[in-house]
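Take a look at the structures listed below.
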Structure 1
Amino acid sequence: MKEYEITFTYLNGCAGAAHPQRSFEEAELSDPADYVRRKHGRDFDKFVLEQGADGQTVYAWRGAVSYIYEFNEI
């Protein structure tokens with residue numbers, strides 16, 4: 001298990017694009033994908049995995065409503 005700092009960003013393209021909602025959390029995870037899968041269940045397949053050069057893992061579902069999970073290993 002690794003410890004991650006998780007940044008969650010929620011964007012509502014219709015009404016709230018100018019004011020994204022963000023939350024932060026720390027968690028021990030064996031796999032960041034499992035965390036996102038628990039949150040979104042059957043919609044997990046809509047997420048795209050992005051790997052940053054600095055080791056950051058990002059799962060994003062971008063559309064009219066966007067969900068972005070950024071995982072930074074601590």
Structure 2
Amino acid sequence: MTRERFTPAVHAALLELIQGAASELTLLLIQDVLGSPARINTPATVGPHNWRYRLPAPVERLREDTSCQAARALP
């Protein structure tokens with residue numbers, strides 16, 4: 001899926017689908033909640049680029065972000 005096709009509606013639908021699964025536990029990476037293409041690491045590589053992910057904003061600001069609020073409101 002290209003970035004152009006990953007619209008806010010697609011993002012919301014994917015989150016709803018995941019959280020509607022029959023599983024008792026759902027784990028989402030913060031990048032998935034935010035709809036970010038950023039990665040924590042690149043598989044099969046070694047180097048300083050891995051495990052360097054940082055939140056795009058302080059938690060307080062993310063708490064106020066409407067897209068984060070929408071993700072929390074999903075069933």
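A short reminder: the numbers here are calculations on the coordinates, not readings from a lab. Computed from a predicted model, the values in this text were never measured in an experiment. Cβ atoms are built from the backbone, for glycine too; each structure is taken alone.
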Per distance in nm of label points 7 Å out along Cα→Cβ at positions 42 and 66, the highest-valued of structures 1, 2: 2
Among 1, 2, structure where helix-only ellipticity at 222 nm (-39500 (n - 2.57) for each DSSP H run of 4 or more, over all residues; to 500) as derived comes to -11000: 2
Identity of the structure behind 33 (criterion: relative contact order in percent (Cα under 8 Å, 6 or more apart), calculated), options 1, 2: 2
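Given that distance in nm of label points 7 Å out along Cα→Cβ at positions 10 and 58, derived from a single structure, equals 3.4, which label among 1, 2 identifies that structure?
The read-out comes from structure 2.
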Label whose coordinates, when Kirkwood radius over Cα pairs in Å is calculated, return 12.7 (choices 1, 2): 1
